[in-house]
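Several structures are given next for inspection.
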Structure I
């Protein structure tokens, strides 16, 4: 039996690991299936599977060239040997859509990412505008939550004197400051990098009672799933910030009962009380 050993980027490793968990298959089956199906044809055209159900829906994309692209448009066509313009744009849009969502986000906000990377490399502070507030932070890294598809900036907020995560798509770079980063708890920062949690649970234990249906939902709802510590029968223990737990377990409705912390239980109960009022 020949053993294959391949080094891949961490994001690819985590994506495949998530598929193994979510689709209920093992590592060998997934890797061999990919090899079997794509060994001679690296085109993953799954849309053809649905053709017997009728022609796939098609929509038109229409846009105006901006000034800079309009000036060099014919040169673009010539340099790329384009005979049919529509085919050329289908290929471009297909290439863009073939990337994971978090990769597309990095692509769209490339200038923002570059400013953050420059600040981290030069160990300089950033002034950000986030959710309407201007804050000064010490930036450390951009990271994707392993089961999600959004990018976050991990940084130290000087005003609140605490470490925080900022969604890349929602932050605005006001300026890169000349003030240097003094450096904080390097061991803690590296631990966050290796075990990234966008909500920074930091040891907050959430105790939840799940029904059998709830246990099934736990396996299928993987986006921003809290870190599982253990379970004792129908009671499950997670490490998560209260906000993360609320965001995640709202999807479970009556299939999940928050037992602890008491504050989180009261907040969830109040949310359901307000929802009940809407339906009276």
Structure II
């Protein structure tokens, strides 16, 4: 089998199984099986595949047909232009969460102008994508990356070492803000916010593979956000910031919650590219 045939066959198989973006996924799986680049897929179309490469490709296709997420098969994903290791121990970072990093970056630039060391807490860090993205952008900042899952923190440690920020990012295990021993200037949190009644309607890629603890937020999806707000008193410095990612339709309820906990704070709703209010910024 030559490369062009392998690409066509993989694309056809995935497409016939109803896999969205089958062509893109076929390219990713083939690159992974051959340990090659996307450019080489199209410049070495007559290259013959070895039996080992064909076996690898078949295994990856079978995994994908069983709805295993491509990121887990590849053991990696891109987030905020950075490559991260990911596996079944952590939630797969979503593109919409990049908005959270953009808003955090904007605040951090403003804070840095005050000539103080910025202290950040990333709550529910998962594989560390948010914390590490901010660490790379602000090498003078101190960052705490917190997760209740010891398994998730193992993956975050791999990524911290990969990107050489393991001295800058301190990994802490615990429930939300409880492990923090000092107030911080910015809290960034992408917490579980899917309603229990909605979880069963999600794709098998999510239901059967991603950790439930990183997804479901109780009956109305806001259990973890409520817990965070309860713990936040005294944990954010004066002129500090809290950034929360929320789900579609949760903006009004979360705004009311924030007003009840922090009546003096300034709130801003930030929509994503689809016009959904995705991030709430709280300025203290």
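Just so you know, all these numbers are worked out from the coordinates, no wet-lab data involved. These figures come from a predicted structure and were not determined experimentally. Cβ atoms are built from the backbone, for glycine too; each structure is taken alone.
Structure summary
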item	result
Which entry (I, II) yields the derived value 12.0 for mean count of other Cβ atoms within 10 Å over residues 45-52	II
Mean projected area of the Cα convex hull in nm² - structure with the largest value, from I, II	I
Read-out distance in nm of label points 7 Å out along Cα→Cβ at positions 29 and 61, computed value 0.7, structure in I, II	II
When FRET efficiency 1/(1 + (r/R0)^6) of positions 69 and 117 (r between Cβ atoms, R0 = 30 Å, to 0.05) is computed for each of I, II, the largest belongs to	I
Per distance in nm of label points 7 Å out along Cα→Cβ at positions 165 and 197, the highest-valued of structures I, II	II
